[in-house]
Structure I
Amino acid sequence: MSETSVSILSLSETSNPWVRAISSQLGNIKYGRLSLTLPSGQTLHFGEGDLHATVMLKNYNPLSKMIMQGDVALAECYLEGDWACPNLTALFDLALANEDAFALDNKGGWLFRSLNRLRHMLNANSKKGSKRNISYHYDLGNDFYAKWLDDSMTYSSALFRGRESLQEAQLHKYRTIADMAELKTDERVLEIGCGWGGFSQIAAEEYDCQIEGLTLSSEQLAFAQSRYKKSGIDHLASASLTDYRDAEGQYDKIVSIEMFEAVGYENWDTYFSAVKKLLKPSGVAVLQIILIEDERFESYRKNVDFIQRYIFPGGLLPSVEALEKTLDKNGLSLIDTHLFGASYAKTCEIWQKNFQHAWDDIKPLGFDTRFKRMWEYYLSYCEAGFKAGTIDVGLFKIVNDNA
């Protein structure tokens, strides 16, 4: 295999049109460097600096599809094994540091983007659609998630203070939410999207609250109910297979941890209308929400990215500005915010290491190499986004306007 540093001028002699096209674009890399190994074995180098990523092409499909169809098609080529990368996070770091060099004006991909948009619309979060979308991701099996999550079975960002373990940081996050919500003994608390019951356990054991959790995942429901019984808190903590739109009664406090992202843009008003209805006039809600930058929101909202296509169908991240507007529209006020995107980058990094380490135990559960590539792409994609600040995560304390 030959390794050759190639100047942009000499690339005009390269016969493959896709190589010529992508090389012209990658020549704009200003921060860091990319090594691109072609199927022939020749390696092209772009840029210079300490930030370095390597991509090995098995065939030319990734180049043609990236140019014609965009980044989702490039991701699909990775899932199919058409290209490899020893450090996906480094590649995404490089791409985010050089967005102009990696942004292609792929107008020819309008049909592909339209089809992706149609798929996303068909995944709309009606009550039936919400259950289908949640099952798609969360009903992969409790055994699958148990292989790489920490012992608290928490699938949301931890909140790190220093060098503590992932589990310690997750429990710190739960206690921070409880304190932010001002949980008190005997209060009635609703958790919208209770997952495997980690927060509910803390609320019941340490704050003596009566907490009810809602989930649309039958796998999570069974785990949470078993968890409460084993912990001796089933007289305080309960869970049910209930859509938030069907919840009734009023609660002193409402907590929702990384559930809002799955609601879908068309249901934002419905969601916050439900929160207002379910929250006592003097109540407090604390939501943990993943965010996208304000300036990216409109473009992001009108397109479909890799995560919406393959990981969370029907989902959409809000920006802070969009969130505040929706709260105001629905008679709710945001009174406190705590952003901690760096903690999510670290959480994703640990999850990736855990996932890779556990793969030999995960594979026998019925998952193939394509599934493995999809998850490693997803976790690296998120880690890089949180590091760069293009996405963030925050805790939002909300009250009724009439409080």
Structure II
Amino acid sequence: MSDTPETVLIVGAGIVGSALAHFLSTASPLRKITVTDRSLTTLVGSTGHAPGFVGQFNESEVLTRLAMDTVIEYTKIPSGFNTVGGLEVAHTASGIDKLEARHSKAASLGLPGEIISIQRAVELAPDLVKPSDSGAALHFSTDGTANAGGITSYYQESAQKAGVQFLERDVTKLIVSGGRVTGVEVRHDGTTQQLHADKVILATGIWAQDLCKNLDFPIPVVPVGHPYMHGERRKTNSPTSPFVRWPEAHVYARDHGDCYGIGTYNHKPVHYQPTNGTAIGNWVPDFESPVKTAISFLPEPAGKEFQSGKSFNGIFSMTPDNMPLAGKVKSVHGLYLAVAVWVTHAAGTAKFIARMLNEQEVDQDSRDALQPERFRGQEFSVLQKLSLCGYNEIYKTVGDEEKRQ
């Protein structure tokens, strides 16, 4: 048996790549692990603008369990996670029926929740929920908000202490030879270099397609623009109110401590290809009306705080089934993907990949649902269209029966 340590290269130092570096380096000292990203001082990917909502329940059992595992990990990090809870508010009969169905499914997965009155929802989040004579809410008490930047820094510091090397390089090409990955090509100080490794994990988020374009199967990770707005800055407090979602209207809001934040999916999907090396795009005029409508869901005092707030277009990844591409690439030895992963599922997904790399047993349902090559043989143009169509049903995943239709 060779005494030469296995070399592992993680491309992407956002929350997923940094968490993976942490879990791998603390599990085994017999690896030489390197993490590379075009920017290590500033989070230029989707982690950097993530609003931090962590709602654990999803129609996909796989994603729900990844989220629950993620929350367990985040709560271990000082100031990493605030268990403020989450509310889903509905006012129509069909909307309330959906809340009840979600409550029942969540309970079957061991996730505590409670159907409550609007009055009780107002008591829990008086600044964010309007009083009403009708409707109901679903309260998940163990949901909360994640400090994505702080969590990423914690994982990076932990990995560095365990010997992981972090390199600021712009990765331009995946190197594949003889059916196996051998490393990546990078640009640094105007020169082209190669970084070699036995195993390469791509945790590149919205840039996944750029590095995977020469693979013989589609990687339908489609970047989309998304409007989010911060209200006026105010004296910082410690938020205790749950974050709030209005599923019928595709609107969500939270208290950031020094301001309120609000976002909406209630607009035509915008395929937005990043051009400036970051996951922040130019503001899209078509976002104006949906954001204004979203603000109208808030009680008047909170709504007024958005009169002079700051809006931005945060770019993130969509896939045809609203699921990450995470796991081993069977057709390219040594290559793994961990892309289109939300902050909600980041630590759980990183642990999942780490278990694979450590040749430990992983749940077969998760392996199948997240398999990076699951769209092999399908037309990319069709997959891109499906990805964009899923934007307005962001929390809905495509089940096996729907995939077969």
Structure III
Amino acid sequence: MLPDLRDDFPLLARTVRNGRPLAYLDSGATAQRPHTVLHAMDEFDRLHNGAVARGAHLLAEEATEAFEGARASVARLVNAYRPDEIVWTENATAAINLVANGIGNASAGQGGAESARFRIGPGDSIVVTQAEHHANLIPWQQLAARTGATLRWIELDDDGRLRLEQLATVVDGTTKVVAFTHASNVTGVITNVPPVVARAREVGALTVLDACQSVPHIPVDVQALGVDFAAFSGHKMLGPTGVGALWGRKELLDVLPPSVFGGGAIQIVTLEETTWHEAPMRFEAGTQPVTQAVGMGAAAEYLMGLGMKDVAAHERRIAQIIREGADAIPGVRLLGPVGDPDADDVLGLAAVVVDGVHAHDVGQVLDDQGIAVRVGHHCAQPLHRRFSVTGSTRASAHVYTTEQDALRFLDALASVRDFFGVHA
């Protein structure tokens, strides 16, 4: 059981519309930052700022130690085999593109024989799911277009869960990559990972996991999950914007061709050619977001200090309040699992559709009452089409979300149809 953590987050002390207290239920989009994260970044900038891995002076040494220490913290959060399996990126989108573009470069002949395992072309297939955020869909669409491969997808059932029975036919001997979300940013459904990984291994396909919504909210163990790559962002896990991470198996990262080129990533440069460092440096060309990485490392330490099992239990309790309450409001429809508020494969979020009212109008009514939510398609248009809607209103919890926040959301949601004069 988590204590009330709101005092750890300075932004939550402010008021919003007409002096109302803030109920922040948009953590699925971006989370707030605790004092420890803000302090870590401020202290680095004030006392330790220097060029990472580029100097022999004390500040450069301290900056490098902080940068690599943050990498080690993030590695521990997801139980990586070793810290150098964590690659810093600008965000999770960049992390997924790093893998997709690396596969594309290998398919174009870069990387030589050691990168041949990544090659993909006509007659091959890439598999995604209907649940994907656009960041784990568009890069694979582009890779398919670039290489001549075919894009396939696994459909969702009416609860938003993967139709796992389709694995046997959609994932076959032509499949080179299976890219899928660990947890939906709309329905909150947590994917049953083992059957997906098992089928991919049967056919020799690589697995790429979008872990943006899982790493901040539930225990994530990349060793136990068995995937080959996993991407996640800093700002959703109580860290800063401008930084994310790719975890990958070291033996794969070391032979995946880079797709961003420049200083820091190289071993030897001649006028004719360049050779690359081993991972992670081969993917970290140019000056890195060091302050942001330090902040992401501090966020990882904060979450580990709370205990991810307790984090998950707290958020699941908040979600039960929201989902049960929303399901009982006339004219409100939940996207995803309904009728089972105790389901343990659902994150602490809920997306709803209010009959007769556009999601943006719902959001405005809530905002007027000091409640911050996400509205629209949440960068998941195919998923919304699966449920025959164009958008929804999403309330998403984090460690600082209280029962009072959930109840305020439900009270405001119940008033929306009357506010607009919409009746059954």
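No value in this document is a laboratory result; all are computed from the given coordinates. This is a predicted model, so every value here is computed, not measured. Cβ atoms are built from the backbone, for glycine too; each structure is taken alone.
Remarks
- Among I, II, III, which structure scores highest (criterion: distance in nm of label points 7 Å out along Cα→Cβ at positions 85 and 213): II
- For -8500 (helix-only ellipticity at 222 nm (-39500 (n - 2.57) for each DSSP H run of 4 or more, over all residues; to 500), calculated) the corresponding structure among I, II, III: II
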